[in-house]
1. In terms of distance in nm of label points 7 Å out along Cα→Cβ at positions 74 and 146, which of structures I, II is highest?
2. Using distance in nm of label points 7 Å out along Cα→Cβ at positions 34 and 186, single out the structure from I, II with the greatest value.
3. Using helix-only ellipticity at 222 nm (-39500 (n - 2.57) for each DSSP H run of 4 or more, over all residues; to 500) as the calculated read-out, with -14000 as its value, let me know the right label among I, II.
4. Out of I, II, which one gives 1.7 for distance in nm of label points 7 Å out along Cα→Cβ at positions 42 and 58 as computed from the coordinates?
5. I have 36 for percent of Cα pairs over 24 Å apart, calculated from one of the structures I, II. Which structure is it?
6. When you work out distance in nm of label points 7 Å out along Cα→Cβ at positions 26 and 114 for each of the structures I, II, which one comes out largest?
7. With FRET efficiency 1/(1 + (r/R0)^6) of positions 138 and 178 (r between Cβ atoms, R0 = 30 Å, to 0.05) derived from the coordinates and found to be 0.95, which of I, II does the value describe?
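Derivation of every value follows stated rules applied to the coordinates shown; laboratory data play no part. Bear in mind the structure is a predicted one, so any value in this text is a computation, not a measurement. Cβ atoms are built from the backbone, for glycine too; each structure is taken alone.
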Structure I
Amino acid sequence: MKSLFLFGDSITSRGNRTEGWGGIIDRKIRDAGLDWQVFNVGIGGNTTTMGLARIESSVLSCKPDIVIIEFGFNDCAHLAADNTKVRVDPVLYETNMNLICEKISAVKGLPFLIINHAAERDWIIMPNGKPYRESVKDYNRIVRKIAKERNLPSCDMEKYFLESGQSLAVLNNPKPDGLHLSLAGEKLYAEGLWPELIKLLK
């Protein structure tokens, strides 16, 4: 049996629920009769730096076949103790994401990159004067760049949610916070991911 790992922050860890995007993907795999097992190793609040610190024990030691990588929302957030600095600046974020991909490839796994959905946290202003959602878009551009440069499979949730016309409606769980997914959002997330993922699972 082959293994599919979901590696990321709270968007990934919350997807582990039965009706979360990870749970939906797991059911789709089983319904298709595919010989794959899904492991959700997302941890809420994680940045890429935190992910790198645990990638050996959480992912690499298990010799994964495919790893879906979803980080960025916490990386681009400002430090609680110092609102003049982001937790992981864009240069380090790009370095970290490349390292994550390299480490997965080194154990013969395939990195699969998620470009995060748009955030609607306009009320949070970042140190550079941009609303939080604009900072998210900046980090998303980095992920697109890495996917292109490394010729890696990816899913652009920012684009998919925008084209669905449901972006605002799905970012409310359990109350409006402009970031986390409702059950409708989890379903939409899985629907966006599945067409690209199924190509690799067969």
Structure II
Amino acid sequence: MGVSNTRVIAGERLIRYLPDQMEPSERLILRKPTLDDAEEFFANSGRHATVARHLDWQPHTSVGESRNFLRICLDDWDQEIAFSYVIAQKDAPQHVAGMVQLIPEGHSLGMILWISQPDWRHGYAIEVTRWLGKWAPARPEVWRIYTACPVENVAAVTAMQKVGWTTEGVLRRLRVFLNASSDPLDCVIFSRTSD
């Protein structure tokens, strides 16, 4: 075990705390969700099969299901398993424009992001991923942030290319996205690192 550039490598999870709120751009905030977000989440994301297509949860059939999903997100936060953030406009912080999950994995952060259907084509995903690609590797405990986009999700792949994350390659048959296929899909891996 050694120290390099004030970063410590160890066999345990290094990322233990992330702030409750962050400001990735002039117009957006990332904030910890609350159970009060359930109705907004259900209306804009949870019930839409098109939003859930490349995610690992089934479309929700009720506000109660969305509330349970948010409860799991909050439990994961408390246990430091994953940190979920609502993407919202600064001038409309209660509007759930999407979510991003940051999953600590040793010295890395995995990222899963989706935008609510009414908020597509506003550039939110690009703003958030561009900022996270700079913010995360600048933290001393984070060496790498990455995401896996199904090859067939052309919009996500194009967005990641636009923000300048490194394309590491395609991993064949990486993940099953039950809303898209019962077979594992090929995914493009994108990352930003501290060097």
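1. Values: I: 1.5; II: 3.3.
Structure II comes out on top.
2. The maximum falls on structure II.
3. Working: I: -14000; II: -7000.
Comparing all candidates, it corresponds to I.
4. Values: I: 1.1; II: 1.7.
It was calculated from structure II.
5. Details: I: 36; II: 40.
Only one of I, II returns 36 for percent of Cα pairs over 24 Å apart, namely I.
6. Values: I: 1.4; II: 3.1.
Largest calculated value belongs to II.
7. On the way: I: 0.95; II: 0.25.
That value comes from structure I.
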